[in-house]
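Q: The data blocks that follow each hold one structure.
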Structure 1
Amino acid sequence: MLQVPGLYILETENSGRGVFTSIDLSAGDLIEICPVIEIPAVELSIIHKTVLHDYYFVWGEDNKSCAIALGFGSLYNHAVHPNADFILDFENKTIEIMAITDIPAGKEITINYHGEPGDDEKLWFPL
C-alpha cells in the first residue's frame, strides 16, 4: 500500500467519516494505492445484507463482482464534482486514488461514486 503522508480520517457534517489531507496536494498527485479484497460475484448478494454494502466498489471486467478497498479506499466520500478520481486495476487488485484538482491542506478528499467526475446520477442513498 502506498499513500501520501498526512492522510487522516474525520467525522464530516453530513457524510459520516471522510478522508482529509494535512498537506497540499496538486492535480495529478497519486494520493493512495489501495489493495483490495475481491468478493466473487456469487457472494455479491450477501454484501447487500451487511454494513459493507455502502463501502464496496463494483469490480471485474464484467462488473459482476465487488471489492473492498483497504487503506482509506472505502472511506472516501462522494461528490458530483470531486477533487480526486479512482482507477481500478484488476490485474494488480488495487485501486489508485489520484488528485484531479489542487487539494489544500485540511480539505476533504472526495471521489464520484459513479466513476466519472460530474456524473450526477442518483445514488443508492440520500445525500
Structure 2
Amino acid sequence: MSKKILIVDDEIYIRVLLEQTLEDFEDAGVELLAVGDGLEAWEVARTERPDLIILDVMMPGLSGYEVCQRIKSDPDLSDIHVIMLTAKGQEIDRLRSIEVGADEYITKPFDPDYLIERTADVLGVSIA
C-alpha cells in the first residue's frame, strides 16, 4: 500500500506550492492529495487515511484546529501525522495546535527544504 500525503489549504497558490515542493515524493510512490477546505479535508482523511496531513489553520468549513481535533480523537485516524502549516505565528496559536493534537507546527512562509526533510522522516521515504 502506497503512502499518502494530504495537503489542506484554502489558498490555491499555497496548495500548488506545496504540491510542487513535495512532487519528488511521487517518484518514490507517494500519492499527493490536495483539498481547499476543512470539511473536505475531514472527509478525505476518513476515506483515504493519509500518512501525513499538512494542514492550514484558517479555512472555510472547519478550521484546521477542528480538523486536527477530529482526526486525533478518532481511534482509526489518530496515528496520522499532522503538521499545522499556518501564517498564525503567535504562541497562543502554537499552544492551540498542541491542545488539538498536532504533531508539528510550522509557520508561513516555510522553508521548502525543511518541509521535504520532515516529510521524508515522517514517511520513512528517501527521495535523494
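The numbers here are math on the coordinates, done by the rules we state, and not lab data. Values in this document were obtained by computation on a predicted structure and should not be read as measured data. Cβ atoms are built from the backbone, for glycine too; each structure is taken alone.
Q: For structures 1, 2, calculate relative contact order in percent (Cα under 8 Å, 6 or more apart) and state which one comes out highest.
A: Largest calculated value belongs to 1.
Q: Where does the value 2.6 come from, among 1, 2, when distance in nm of label points 7 Å out along Cα→Cβ at positions 59 and 75 is the thing being computed?
A: This figure was derived from 2.
Q: Match the computed value 42 of percent of Cα pairs over 20 Å apart to one of the structures 1, 2, and report its label.
A: Checking each candidate, the match is 1.
Q: Next question. 1, 2: which one has distance in nm of label points 7 Å out along Cα→Cβ at positions 11 and 91, as calculated, at 4.4?
A: 1
Q: As an exercise: Rg and Dmax of the Cα atoms in Å, for residues 35-82 alone, calculated from one structure in 1, 2, equals 11.1, 33. Which structure is it?
A: 1
Q: Supply the structure label, taken from 1, 2, corresponding to helix-only ellipticity at 222 nm (-39500 (n - 2.57) for each DSSP H run of 4 or more, over all residues; to 500) with the calculated value -500.
A: This figure was derived from 1.
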